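Each structure below is given as structure tokens.
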Structure P
Amino acid sequence: MQLLHRSGLRRLVTRRARVRKVRAGLEAVRGTSGVFHLWTHPFNLADDRRFHFEVLEDILRVVTREREAGHLGVDSTGALAARLSGDKHQSSVSDAATVA
């Protein structure tokens with residue numbers, strides 16, 4: 001899922017709706033060993049920084065709760081690639097969510 005800017009009609013998408021979409025994405029892959037990948041570009045955050053950082057804080061709270069409950073793991077893209085390819089020598093810096 002891409003976290004997009006708030007220009008034009010996207011300004012109507014609420015903070016709650018954005019977080020709800022992330023929760024739905026996490027739920028969709030739960031129990032499947034699937035991957036939910038949230039990403040953005042810095043320019044997507046620039047138009048309304050306060051709003052976007054509040055959304056990110058809400059999302060990180062959800063991810064933290066889910067991780068602490070044992071419902072998902074958080075991996076870097078490199079660690080995910082290593083896991084999927086069977087290569088155990090890749091980095092394990094945390095930045096992408098995988099759902100258990």
Structure Q
Amino acid sequence: MDSTRASDETLAWILISGELDIDAGIAAAARAAALPILFGSSIHDFDHNVPAEHSLGVAWLRKGDPKKAVEYLTLAASMLPDRDAIKRDLARARELAAQTP
């Protein structure tokens with residue numbers, strides 16, 4: 001199990017979803033996303049695991065950059081295509097990106 005990626009992913013989600021420190025959450029998610037998902041990773045095993053790419057998408061939505069959010073959420077959706085939360089966030093990001101010049 002890749003505890004470094006998992007730890008940074010968890011930290012990122014807490015900081016971003018709780019709106020505690022979005023910039024620090026982006027930094028933690030970026031560190032996690034730079035690491036490979038190793039064999040034995042629990043990313044697919046538990047619904048409460050949030051991949052760094054999903055956190056980054058939500059962060060960019062909250063920072064007002066839906067086009068950047070779409071990039072990350074599309075990647076997250078390719079990793080976990082059955083995850084409803086990712087689908088909802090991606091749909092919202094696409095809608096907002098279409099309205100952004």
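Read-outs: derived from the displayed coordinates by stated rules, not from any lab. Treat the numbers as computed from the prediction; the structure is a model and nothing was measured. Cβ atoms are built from the backbone, for glycine too; each structure is taken alone.
Given a value of 33 for relative contact order in percent (Cα under 8 Å, 6 or more apart), point me to the structure among P, Q it was derived from. Walk me through the numbers on the way to the answer.
Numbers: P: 33; Q: 23.
It traces back to P.
Of the structures labelled P, Q, one was used to calculate FRET efficiency 1/(1 + (r/R0)^6) of positions 28 and 84 (r between Cβ atoms, R0 = 25 Å, to 0.05), giving 0.85. Name it.
On the way: P: 0.85; Q: 0.60.
It must be structure P, since only it matches.
To which of P, Q does the computed value -15500 (helix-only ellipticity at 222 nm (-39500 (n - 2.57) for each DSSP H run of 4 or more, over all residues; to 500)) belong? Considering all the candidates, the number was obtained from P.
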